[in-house]
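We did not get these values from a lab; they are worked out from the coordinates using the rules stated. All figures in this text were calculated on a predicted structure; none of them were measured in a lab. Cβ atoms are built from the backbone, for glycine too; each structure is taken alone.
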Structure I
Amino acid sequence: MTEEATEGKATSSHRRPIRVDPTFKHEVLSEPGGESLQQCFQCGTCTAGCIIAEHSDDYKGPRKIIRMAQLGLVDELLSSPELWFCATCYSCTEVCPQGVAAKDIIRVLQNLAVKKGYVPQGYQKIAENIMKTGWAQKTSKFKLKKREKQGLPPLPETNLEEVEKLMKVTGLDDIAEPKEEEED
């Protein structure tokens, strides 16, 4: 046996077991957009048409995500950064010979991830900014001055009460709440 094979074997024996939930696919199927999950027979056409998979070594495409959902690899799937790589271009859906709405399934999985507490830090930061300012990104003083020099109108004032209402209705307020850091 080669040294690489031996090393690979040693590391795989120390892995923790992957939890499988055979009912997870039914949860996905019951959500609007998840209905076509069972139609996928893993041909890989979606990934071949995916612009992100084409240019990324890390992203294995919609095929992998859909297979993980079909197998019930809940924690591994919902905590995976790959779930958030989708460009929402719908190329995967357009090329699927089975009519699987891969992008819609990914959206369902992203929503389930958020419901179960798997929110990427970047998205959480955006939600916090929206809650504080009404804008996804803070606008620097430099940009505001540059707008003024270019003769652009000032940015409109944000009605934070309305933003707060919308955030509560959509559940975004739960994501936006900054995590309190423990004091030593």
Structure II
Amino acid sequence: MKKHNIRRWVLLTVWFLIAVILQHTLLSNSNGSFISLNLPLFFPVFAGILAGPTGGLMAGIILGLFQDILLGKYIGLNILCFGLTGFVAGRLALNVYKETYLVPVLSMLAGTVFYQVCYLFGMFIIGVGAPNWWSWCVYVFFMALGNAILAPFIYVPVYHSFASGWLSSTNLDGS
């Protein structure tokens, strides 16, 4: 019988918690910075790239549920947006050579825009007022740019760790 790699899930959970805490403390939009990042969005996008559409969907659902519970606003909207973003990233990356630096950059660029459009669409459905169109476009552009610039620096160690490091899906007994 095969044993599952527990350290993989513990490490992913710790990184996930750090990303969410950083996102809602140091990197929140209330600090007046022009460029904003969305660190939690890296999880479903990279899970989609590395584990396929189902992995991206599951990572997005778990992340969205946690953020919905943490923030307590619009329960279900983050689940839907993060889940769809991870799924779409996984579908688009099925036949892509994953070892190139261009994959995470373009995936995060497109994933950020897709997530923000999905979130805005969800806000319209809920009935929340629409933001200023120009300021929203500028906000999304700089968030996507910031995420795309940061993507290769996060993706390369994550990819190598998934391939043969702590995040690989090998068994504890090495088989």
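Observations
- Source structure (of I, II) for relative contact order in percent (Cα under 8 Å, 6 or more apart), computed value 27: II
- Read-out helix-only ellipticity at 222 nm (-39500 (n - 2.57) for each DSSP H run of 4 or more, over all residues; to 500), computed value -24500, structure in I, II: II
- Comparing Rg/Rh (Cα atoms, Kirkwood Rh) across structures I, II, the highest figure comes from I.
- Identity of the structure behind 11.4, 34 (criterion: Rg and Dmax of the Cα atoms in Å, for residues 71-118 alone, calculated), options I, II: I
- Winner on distance in nm of label points 7 Å out along Cα→Cβ at positions 135 and 159 once structures I, II are ranked, highest first: II
- Top of I, II by mean projected area of the Cα convex hull in nm², for residues 63-142 alone, largest first: I
- Ranked by distance in nm of label points 7 Å out along Cα→Cβ at positions 23 and 151, structures I, II are led by I, which has the greatest value.
- Read-out mean count of other Cβ atoms within 10 Å over residues 15-22, computed value 9.0, structure in I, II: I
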